[in-house]
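These are the structures in question, set out in turn.
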Structure I
Amino acid sequence: MDRIGYGIIGAGWILPNHAIGVRHLRDQGVELTAIADPDERRARRAAEEFGARYWYTDHRELLARDDIQMVSLCLPHHLHKAVAIEAARVGKHVLCEKPLALDVDEADAMIAAAREAGVALGVVFQHRYDPPFRRLHRAIGQGAFGRILLAEAFHRCPNQTAAEFRDPWRERAETGGGGVMMMQTIHFVDVLLWCLGPVESVSARVDALVLARAIEDSGAAVLRFKSGAIGTVVSTEAASTERISRIEVHGTSGTAVWENTRWVRWEPATGSVEEPQDDEPRLTEAERARLLFGTGHVKQIADFVARVRQGLPPSVTAEEGRHATAVVRAMYESSRTGRTVVVG
């Protein structure tokens, strides 16, 4: 696959990360061919800004192009399933923003369609490409902390009630899939899953404690990993204080605590495990200013394209995306029933 035409479906706030990621691969034969969004003004403006040759208000016109082989889905969550299946059926490889789907049944349908069509289906969890978490993943795999006993993901951010943070589809469970756990915390859940493996069962409580809506703004969960480790996930988007994100891992012979941008504690038993010296993408200052959440998207898109070219599955598979969705759905079910829920 020498030349690749790439399309982006959805021109919302995360689009710049994908467009810059694709544009970064121009010297590798990848072209940002088209962008689609139902909002004509937004579609046209995005195409002009990022150099896409075409723009559409109907994503099916983009998918009909023979010169597009890969697409990113940057859509409201409830649209992931239908558009991913459409894309697979016309032979496009798909990189889908998180969460992969609203629930596991939708995820299974997407996975089945991709498998039947023989195309790749990946899911965006860009924090796996952040050097600190790559270091943690490597160290755990090397046994640097012994047998992992406990892990925690903690996420706190200020109450964001401004209009730009409150798209209507994000405010309803049937379109967004849930509140803070599905919208934000799933990224840190994924880091735990990547490092510790699959979850067996979940006990949780979530609620709308501050924001007047039907989906949660706060929650806490206890995870039982199949490895035997116990994890906790605590999150709120209704705080009045500054943002804090923290990952903790405690093993029989070591501890690691990361907070916001640095390691607060890094105490492996088997010596130092250095952070990977990955090549950072060469971006202009203007491009870096347009990115949300650092360069993880740019790295993941480059990795996705490279692996498809080699005939390899994505580094972050749809099956892993399915499991992350299943864990969050189990949180909601546990909170609703007051019972521990086995993750299916």
Structure II
Amino acid sequence: MNKKKYNQKIVTLGGGTGQFHLLSGLRELNENSLITAVAGAWDSGGSSGRLRTELGVLPPGDIRRCLLALMESDKQRMVAQTLFDDRLEDLSNPLKGHSFGNLLTARLENIYKGQDRGVDAERELFRVNAKVMPVSITNLQLIAETSKGNKIEGETNIDLRIKDKNYDKDDKIIRIYFDTRADANLNVLTEIENAEKIVFSSGDLYTSVLPHLLVDGIREAISKSKAKLIYVLNLATKPGETDSYKASNFLKSLLFYLDLPGRLNYMIVNDNHLDPEILSLYKEEGQNLVEIDEDKIKEMELSLKIIRKPVSIYLKKEHLLRHDSLKLAEAILEI
């Protein structure tokens, strides 16, 4: 594919690998200084979760992934990834188990007295021209409520609920909320209002994508913005979160939290025909490709345009089905 530079003001909302792959493609095809990556602020697990408790900083995990995706060269990303993933394993060290990447982000936040200024310093350090910012500056705990009245506290516990010995596959997630009011990062609101395109990346629906819409002011900023609003549909379902979900189920949840009828303009869905062997492997792991029930979608949102593109890639060696970064970015930029 020929690389072509676009000049579009784009804001992405999401987290995890979905946002990472989206940003990786946009980095190659769009003017980087016009990209704004908005990251979550509710990660509760691992090193990020411990830093929230021990140092009182916002969780740096999603910020770090965005920065990594937006670095300018493969060699730079490779070195940075190795450095970021390095963990202190000295048993006598109180920082044992923390990744260097999370510690770096946390220390810069402390030195520069605020996460926005700390992230800007990290952008300078790694020559990242795109903007990266947390959606909220509030220390947040994500909570999920299930159909049987159970409450799951913390992003990681929601994310990994299938590993709980008491996991009940029939006890579906029906609602998410924060334990406190979530104040928006004012810079994020400005970026959204001035954007040409706002993109919800693929990703874990209830822990990476929808929580952005729980932050005060985000929906209002989207409503005010004249930007095209785009949703990248997941390739596959996730056990414990979106079992048996079709495209309309994903869309129904997004529209509920967006609560702006007619505002969503486009949904990008994968149109690749995958090898049956790949599909059976994923099915064995409790995952299915998301079925595109177009008639149901049109009933829910008449003005929504569905864009079908072959935007997936299967990496056989790693047994990973993911979005093809360049093809996905091009589908968005061509709108």
Structure III
Amino acid sequence: MKKHLIDCKDLDRNGLEAFAESLGQPAFRGRQIMAWLYRPGIDSFGQMTDLAKAFRALLPENAKISRFSDPITEVSEDGSIKFGFKLDDGQIIESVNIPEPDRNTLCISSQVGCAMGCRFCQTGSMGYRRNLSPAEMVNQVCGVRDYLSDPVRNKQDTSQTITNLVFMGMGEPLNNMDNLLTTISILTDQKGPDLASRRITVSTCGIVPQMHLLGKLTNVNLAVSLHAVDNETRDQLMPINRRYPIEKLLQACKDYPIQKRKRIMIEYIMLDGINDSDAEAQRLASILRPVPCKINLLAYNECQGGNYRTSPRRRILAFQNILRKAHYSVFIRSSRGSDIAAACGQLSTVLSESA
């Protein structure tokens, strides 16, 4: 039987230290591996020149270094790039890089497909296949980083670096909690990719029991997809509401262990004639009063087979104005990558026939 090899990118610093010790090595050998793993171009233990030769020879018998290479890419008219990464089991996941003048935001996936079934989201129509491992989440960041720095593959600006990261791609991150926490630990490690936690955002449709745990164990930002102000409407749009209705979700937001001067981002998709009236804007202002938050209004990105239309621009502006008069910080998120089906709610792939 072929020996199972540990993927080193599935392990954070503590995990690598424990792995080194399991091989009879001191813990600091794990830290040395960590310092090498996320450097561009590192794909073998033989490149880790400060490890003892005997240890370098032992590692390939017990471990491997995974990476994503040769992604499927599509480039939007607005400069956004959609990446399709093929996994070892044949599944395909998608990530989206969104360049802006002052930042470069990468949106990554946490699952293959999604079990939440939100009616306005194309990803939900795929159904749920499985969780992504920490390596599969981290490798999206590494794969996009490598692409952006490669002048042969990236015909755009190769000086781009990833400054912001959002878990807003395929899947519900809080339904993959253990792997999510390990991934955040890896991504924010100074010996790893070294991303600042203040530049990482995790989005949830409202998995109430896991929200407090995320805030307790990490310092990342939280975005909550609300999308309605009453349970009847949210039940229709988001089946998760039947399990965790608006009252429980807002209480979880109120109790979220957030640092001073930080705010939860409330995401609200604008659906014509569904949730975009003046009365609903006023209701939203009322129910969010106890929550330290800012609000993102999102134009609906039409999906194949979808039954919704986005609210007219004038309606979105009127909705925003009501919230601003109630003293909320309210932003209208520009739709990016919609021409290549890379915008919010549009990520969807043809999954492997063998799955």
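None of the figures in this text is laboratory data; all of them are computed from the coordinates on show. Keep in mind that this is a model prediction, so the values were computed, not measured. Cβ atoms are built from the backbone, for glycine too; each structure is taken alone.
Quick look at the numbers
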quantity: Structure responsible for 21.3, 70, with Rg and Dmax of the Cα atoms in Å calculated and labels I, II, III on offer; calculated: III
quantity: Comparison of I, II, III - label where FRET efficiency 1/(1 + (r/R0)^6) of positions 22 and 326 (r between Cβ atoms, R0 = 35 Å, to 0.05) is highest; calculated: II
quantity: When Kirkwood radius over Cα pairs in Å, for residues 62-189 alone is computed for each of I, II, III, the largest belongs to; calculated: II
quantity: Which entry (I, II, III) yields the derived value 1.6 for distance in nm of label points 7 Å out along Cα→Cβ at positions 78 and 110; calculated: I
